[in-house]
Structure P
């Protein structure tokens, strides 16, 4: 943010004890959580007759463009968490039901309801369900599976986990994930697993991380909501194979000025009253825009470094500091720290993490150290561990090895 009123200048003013009102407000909004920002906007809209909340353009939850006020990606609406659309589906099964009914031939919509009625509390078919299904339900079953999370409507838990593993492998997870779930489910967690699958400890740990963090025994549980109860501050989406970062600004959220009131001819006293409110509205819109821009830019740099982590999880995490991001953006490190503090990022695959998770020491190095010392041939000293890790391209100091080896 290089503008004359950006956070870098605000920090400099702060250091000299001459922080302006707008600069102080900018620092405050950078450190505010999304829930606090939403509450503040609602209060300002209620108190300022010039400020209006119109129809949002993009979804608060996934940043997709809305169509007719609804999100075609997650079936949510663009409204904030304080005033959820009562007509929107709040239950994951209801969302699947509506989406699947749109996929079956006209007149066969009730078949979708019949399929959903067969699912247990976890979203699975009983193992004794006929295979193939009755011809009348085949299309509805296919529609439910196409509309629901992977593994839904599988016959039993094992089939569900295999279906989930296959989906993640198709989207970049290690092939070993599918091998483990399909052929070695009973051995997961046993000490001799690596010998049975002929995999290195690092490869096995990477696959197990996917299994632990991305697979679930309940792909479509009863009354499961469609995501977090508070919208994220920033969203990372995959578009045509690329990771795209979005942070919603005032235009995306439908926040603007009442054009009719601002253009109205008034006497001098009334015009002065209105102009004061117009200035206040412009200030809020500016602050929201600068917050969104800072979050977007900071997250974009972090995602550029951490693309492996975003796509594959902890095993691909790389070291990254706030100061490094600040240097790339030409900002002060304190500005980046304020933007990261308390912010939440939504990642592909419905993962929601603190934005701070993209920063810090390398989780991959930490996991490699632990795996090395837990292997059948652990190093005798920390120095030996450094050398063996360096041969794999993982360079860490001896004292770092000692810390990772002893801390949880």
Structure Q
């Protein structure tokens, strides 16, 4: 469970109370929505979450407050293993989150994908409960062989904008190769080359992993019999080209009746899988509400606006002062344009209560995220099946 002792020492009673009440609402919401409870030997709770720009404040809406780290940690603590996207170059915020999660949890992340490749200097990774999930020692970024490289707008070929990441895990009897992606966004216009590039990236990672899965299954390799592919695919909706690219390459996609962006209108994030002889068994297979809308509990649109209004005003004033100082020191046009733009945006945000409310809706997504976590629960105890299988086994058959 998360390490909440430091909250006790917070001398700001208002902040401490606000944080604790937010945590209590999250916990109650998870219980009310029948989020699966952890079962030591029987099931695995697995998920994916794009933690928006975690956490370098490049978009000038942050950084995250201490209470936001507690909210994120509380949510993650209900998972046994979760893929995370948009971890930034500086790992200090992630390490701060891990301190709250406590010693039972660990993480594995990639190096950054540089912005020159369209990767925005982001990392991909996994956070997992060491008491429940074993890292087998195999991890790697997915690099496409020449014949599978992605077509660009011209005849040139390319790798992914952000290199997908895969790790071999085991939980109980269940062995799985867990891969995560953050697919290139580009454009939402289906006729555009940038949208086609997005679909091509999804096709490429699905095809590559499908071939690896088939190779392992045909060779009876017991180390990787289940492939789970999750992440931010920037898929618009079920039935779109990106969604179909997963299914057409043999992946079973876990569908939800609501989207995973903050207002739940887009289906950007997905969980999909391919398994040997249907070894991957979902618990509650017909459930369609595996998206957790945390804004029902924290940074609520109506109930919490007045609470955060003075905090936002203070932060805007600090950022405005800094931007004005930097503009005065700027020696090139790019910097002058950058800080002039920040000053204009910040002044517009605080101009009226209506504009500040609009700012709040965006600001809160940089405190938690503009994506919502997705989850599935998987059966991991195959003891009864194994005993039945070996009951009539003849050892001489292997001689």
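With Kirkwood radius over Cα pairs in Å, for residues 182-229 alone computed per structure, which member of P, Q shows the largest figure?
Working: P: 12.9; Q: 12.3.
Comparing P, Q by Kirkwood radius over Cα pairs in Å, for residues 182-229 alone, the maximum is at P.
Ranked by distance in nm of label points 7 Å out along Cα→Cβ at positions 174 and 350, which of P, Q sits at the highest value? List each step's numbers first, then the result.
Numbers: P: 2.5; Q: 5.0.
Comparing P, Q, the top value of distance in nm of label points 7 Å out along Cα→Cβ at positions 174 and 350 belongs to Q.
One of P, Q was used to compute Rg and Dmax of the Cα atoms in Å, and the answer was 25.8, 86. Which one was it?
Working: P: 25.8, 86; Q: 22.8, 85.
Label of the source structure: P.
Using the calculated result -15500 for helix-only ellipticity at 222 nm (-39500 (n - 2.57) for each DSSP H run of 4 or more, over all residues; to 500), pick out the matching structure from P, Q.
On the way: P: -15500; Q: -11500.
The value was obtained from structure P.
Taking Cα extents along the principal axes in Å, for residues 62-269 alone from the coordinates of each of P, Q, which one would give 85, 48, 28?
Details: P: 85, 48, 28; Q: 49, 47, 35.
Derived from the structure labelled P.
We did not get these values from a lab; they are worked out from the coordinates using the rules stated. Being a predicted model, the structure only gives us computed values, none of them experimental. Cβ atoms are built from the backbone, for glycine too; each structure is taken alone.
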